[in-house]
Each structure stands twice: as structure tokens, then as C-alpha cells.
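Student: Dropping the structures in below, format is C-alpha cells.
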Structure I
Amino acid sequence: MPLTQSPAEMAAWLRLSLEPNIGSATACTLLGALGLPEQIYAHRATALSRHVPEPLARQLAAPMPADMASQVDAALEWAADPGRHILTLADPTYPQSLLTISDPPILLYVAGDPAFLQGPSLAVVGARNATPGGRENARAFARHLAAHGWRVVSGLALGIDGAAHEGALEAGPEGAGTVAVMGTGIDRIYPARHRELAHRIAAHGALVSELPLGTGAQPQHFPKRNRIVAGLTRGVLVVEAARQSGSLITARLAGESGREVFAIPGSIHSPLSRGCHALIRQGAKLVETASDITDELGGGPMPSPRVQAAPAPLPEHPVLDALGFDPLHLDAIQARCGLATGDLQAQLVELELQGRIARLDDGRYQRLK
């Protein structure tokens, strides 16, 4: 894409984003005190040391290292291709919602349409090892929200994130689309099995990362990604989450930034419900339908049709009645229904083939919608 700033200006922004020992907060301090990056790098170390520690001032006043210059050149070359963009804090297309968080990214790499970073949006996040019912909820909520004008933002992870992106894309070209915020460089798709999904998101939404090209998946990058997920949106919906979950970090950051937090309740026996229940006890809004969310936000583009979270079918099968809505092991189901082991296993296989139950990784059975 044509850069909105000159190559020299963009190179200075890229260098500032690549500088070691400089986070968003320090960069914003320098920008506020000294002006744009080109002006920062025009200052001597003595002037810079009034705003940052002396070792960092000397680092900024020194010539750009050769390896960093190579990274800058690679980024400029990447952005020259159609559908690729680098948005800096000075760019008019930089998402305004991110300017309200305490540490906005210095710049964003975007694959797709930057317009998808503006407008009404909601984050849908949750567990990577989600249950079938959780993935179904995420997909249904996201599809309905996108079909009614709410852009769906998530983190491209396995489980709830992937289901949310898929659901938003299922709303079709008339839907609001989806944005995937990545915890890697924008040229490194993680997890690899979401490569095809990422290509569809870039074609019908946007991929976003603040990390340099070539950056691989590292644990410390995902909390940073989560602040962007929260910052881009008007609210965060947590579908499933354990007590120690990155989704709870996203929810906390959303609350600290004045966004709304929503959570879908689940079985009291499920470890993946405990994070949502904890959020609800702390003041998150309990939601059972997509319109519960937009009713709370007020205004918004979404009309009143209601989509419920994993509605339960009427009792229609003795094994389903025995299974209920909590995951159970075979022996627990047998104790409830009294069938012989062979008969019960045959009926479970039949129900699984019909898509009415799923067998979880731990061997338990889960009833589906």
C-alpha cells in the first residue's frame, strides 16, 4: 500500500518500535516531549537524557544498528504489497479506541482492511481447550453479532477464539466481519492449523499485530496481545475460561479501560466455567443471549432478535435424559439409565454419529445442542 508518511518518517517509526528497552509508555513520553520519531532521533544524548535514563539516551542518539536497519527495510518492503499496512500513532487511520488505553501500540501491522479496526466491535474470547458446547456458543454468538453490525475481535487461538472468528465469517459479506489480533509477527501464523482461517480473515476483515515481522510465539507476547483485543472493543464476552486463563487477563484489561465485561455461565462441575463464574461474582454481566450484550451497551446497531446460549432440546432419548447437560463418564451415565454396557455404548455411538453428543478428550460425553 502507499505509505501515508514518507519512507524516512516511517523508517523512524519502525526504528522506535524496534528499540530494545522501550515500551509503549516510554515511547509515548518521548513523543509527547520531543515530537515525532524523526525529531526524537535528531536530538543528542544530553537532551534525550532529560526524559529517559542516560544509557537509553545514548542508545537513541547512536546510529541505527545494521540488523535493525535490515528489519526496517524488510517491514517497508512488506508494506509495499497490496492489502498490507503499517499504522502509526500519527496515522489518521490508527484505531481511535486504542488511544484510550494506557499503553497504545507504537504501530500496528495490518493485513486486510484497516477500516475493520474502527466502528462498533465486541471481543469474544475463551479457553483453547473449549468444550463442544463452548465452541458452539462462541460460533453462534459471533455469527449473530456480526450479522447485526457488531465486528467480532478475538485472538486467533484454538478453541473459543477460532470458533468466534468462524462464526463471524459465517455471517457473510453483509456481516460486520472479524479482526484477529496476533501474538506473533503478522507473517507468522500461530497456531499453524489456523493458516487457512487467517487467510479468510485477511480477505474479509483484518489481521493485526504490533510485533516485528518474524516474531514467533512466545508466552510473554500473548498478554500484550490481549490488551489490544480489549482496547479495540466496546466490551468483552468470555465464553469459557478456567480460573487461571489468559481470557481473564483480557477481561481485566477491558474493565480497567472502561469496557464492559460479559460472561456466559456454565455447569458448576466444569473447570471451564469457573473463570466465567468468578467474573460474574466480580461484577461481569451474566448473559444467555447475544441481545443481553447489546441491551446492556445501549444504542448499537443490533436489533432485538435473541440467540440463546446452547439451548437445551426437550427430553427425547433416555440416554440424553441420563446424560443431562454436564459431561459424564460412561459409568456415571450407566448408573443413571441402567442400560447394559454393550447397549449403552451402542447408543452413545449412534448419538455421536448423529451429532447429538461429543466424546471429550478425557473420555467423558458431552450433550450438544
Structure II
Amino acid sequence: MFFIKRVKIRTWEIGLLFRDGEFKGLVEPGTHSYFDWLGKIRVDIVSQREPWLTHEKLDLIVKSGVLTGRAVVLDLKDHERALVWIENRFSHVLPSGLYAYWTGQKNVCVEIVDARNVRFEHQELKVIARSTMAQRVLDVCTIERDRVGVLFIDGRYIDTLTSGLYAFWKGQSDSRVVEIDLRETMVDVGGQDIMTSDKVTLRLNAVVTYQIVDARKAVSQTDDVRQALYRETQLVLRAVIGTRELDTFLSDKDVVAKDIETNVARRAAELGLAIASVGIRDIILPGDMKDLMNRVTEARKAAEANLISRREETAAMRSQANTAKLLADNPVLMRLRELEVLEKIAAAGKLNVFLGEKGLTDKVVNLL
């Protein structure tokens, strides 16, 4: 008949009966007929295979009490969130609001969480964080290996977080995690024009190796700890080298580097840093000063060579004087020396002896 409305509801479905816009109750599975000659009856059929009951008039349905024992009803306050597990598998996270889940077809488990604890901790955090809906209500961050995260909530320092996965509720407070690398890092301090105490301008390149040991200080004391260390090293270089003459600096570079490291380390500790080493990599002198130093070095080396030559000559003359004195005091040694000389001459070639003085022959014969 024209005024009869028939509704068929399957076993996994449920009907929501409305008459003239007012909710009147649930319609069980089966075929139902309604006399509706004014067109004021409406039956909305919903599936219980999808446990989440969504309807524009959900508040009226919940208020009627018909869902008691048939659905899980959640009325989440502003500070509450809900974790929903369906068939023992995580499904999604719910923000504040009114929700209902059918329990007839599938097993639904709900866990309510207080979002006033801004940091969200859960043993299944990795699974929860992968949910699309979770990303709408949670700020998720991952701190990598060899790093830490400095946590601030509403501008106040809360904790220093080790590497791992963390999540924070959105909308409750302003949470911020500043990630800090704890590995050793180098800062090149290049192209520093510095004047020594004897008015020589030189260009210096240095390198500083440091490590962050107090992440909170490194974040709180300055907006850029690397840039702050760079500036402090510049000032220390000028202070230490500016009080030394060029020759002193060049001859004691290791001592100067140690002095620089001590001064830099003192300031770095206030920034939460530990200095591993400070090294002077390059020293660049002006062209005219370089030529002058080359000439000085050349003159110094020439003087050293001349001094060594004089020492050798003096030693040779002293040796000859000692030999002469020894031969003069020992005639037998003198004769032996003469025989050695004659032997060398005879071995070298023919020996011709011309004698002109009487009696000299006998002397030579006696000598031989």
C-alpha cells in the first residue's frame, strides 16, 4: 500500500527509528512495516560490523538509554582522550567529544587517558603513533642515536630525554623538544687577522673540537652554541696572541695553543661544552715579513755554518799541536814517523836520493 513503509534489517545491522525528527528507539533485525501516511517516519540502518556508531543525532540516541548493554558510550571531557582497540588490535585515538561503539559484532576495548599529563607514555606507543588519527591529536618525535632531547613545556624546562620515541598531546600545553647531538664536533675558526705585541699582523686559522656535556645549558645559555663558541674562540685568540711577540709565539706555539685551550675551556663550560682540543692549523705572515724572516733564517744558518767550520779548524790545529809536542818529547816516535813517511813514498814509486853533502849518505843509510 502507498502509505505502508517496509524496512528490512539484516542480522548484522540495527535500525534507528525516528518519528517526526524525534528518536523513538532501535529496530531489531528483520522485516518491519510502518503506516506512514504523513511521511514522518524514518529508519536509519547502520551496520554493527563497523563498531563506531556515527550519527548526527547521537546525543539524542545516547540520552534515550537504548545503547546500555549494547554499545560502549564515551563522553570525553576537554582533558580526556581515548585509545580504542578493536578485536585486540589498536584502531585509533579519540579527542574530546561524544562517541559510541557497538559491542555485538566485535570486541571493543577503550582506554581513557588524562591529557593534562602532556607527555603521553604507553607500552604500545610505537603502534599508536603509526595511526593516522593519532597524528591529529599527538605530536610525535623521534630522538636519534647519540642525541638527546631537551623538553620544554610552556617555556619551562622539564627533562632531558634520551634517544627513543616520544609523544605529546596537542592542545593542552605548548611542548617543544630541542634535539642535541652529543658527538664530538669541530669548529673552524679561520681568517683571523691578529696583531702581536711587537706590531706584526698575522693571519691565523684554528680548529676547536668540542662535545656537548650539558644539553640544558647548551640550549638555555645561547640561541646557537656553535656560533657562541666560535665568537669566544676569536676573543681568546686575540687576547692570548696579542700579548706575545712574534718570535715568542712562533717558538712556543704548543704553549700558546695550551693557553688558548685553557681559556676557551673555561668559557665553554658555562655553555655546557667540554673542549677536547684547540689547535693552531695555519699561520700566514705578510709577504714582506715572510721575506724578512727568510733572510734572518738564512743569515742565522750561515753564521751557524761558519761557527762550525771555525770549531773544526780549531780542533784540527789543537790536534796537530798535541802531535808535534808528543814527537818532540819522544825521538823514537819521531824516527818511527819518518820511517812511515819513507815507506809510503817508496810504495808509491821509485825512490831517487841525491846526496850532495859529505856524511849525508851515512845518515840516510843509518836511517834506512
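Computed from the coordinates by the stated procedures, all read-outs in this text should not be read as laboratory data. Computed from a prediction, not measured in an experiment: that's the story for all the values here. Cβ atoms are built from the backbone, for glycine too; each structure is taken alone.
Student: From which structure (I, II) was mean count of other Cβ atoms within 10 Å over residues 214-221 calculated, if the value obtained is 18.1?
Tutor: Source structure for this number: II.
Student: If you don't mind, there's one more thing I want to ask. Computing FRET efficiency 1/(1 + (r/R0)^6) of positions 158 and 246 (r between Cβ atoms, R0 = 25 Å, to 0.05) gives 1.00 for which of I, II?
Tutor: So the calculation was done on I.
Student: Sticking with this one: Can you say which of I, II returns 17.6 when mean count of other Cβ atoms within 10 Å over residues 78-85 is computed?
Tutor: For mean count of other Cβ atoms within 10 Å over residues 78-85, the value 17.6 is produced by structure II.
Student: Of the structures labelled I, II, which one yields 14.4 when Kirkwood radius over Cα pairs in Å, for residues 110-253 alone is computed from its coordinates?
Tutor: I
Student: Right, here's the next one. Matching task: 9 is the computed value of relative contact order in percent (Cα under 8 Å, 6 or more apart). Pick the structure from I, II.
Tutor: Going through each structure in turn, the value belongs to II.
Student: Suppose Cα Rg over 2.2 N^0.38 Å works out to 2.42; of I, II, which structure was it derived from?
Tutor: II
Student: Same structure again: Could you tell me which structure in I, II was used to calculate distance in nm of label points 7 Å out along Cα→Cβ at positions 6 and 182 as 3.1?
Tutor: This value belongs to structure I.
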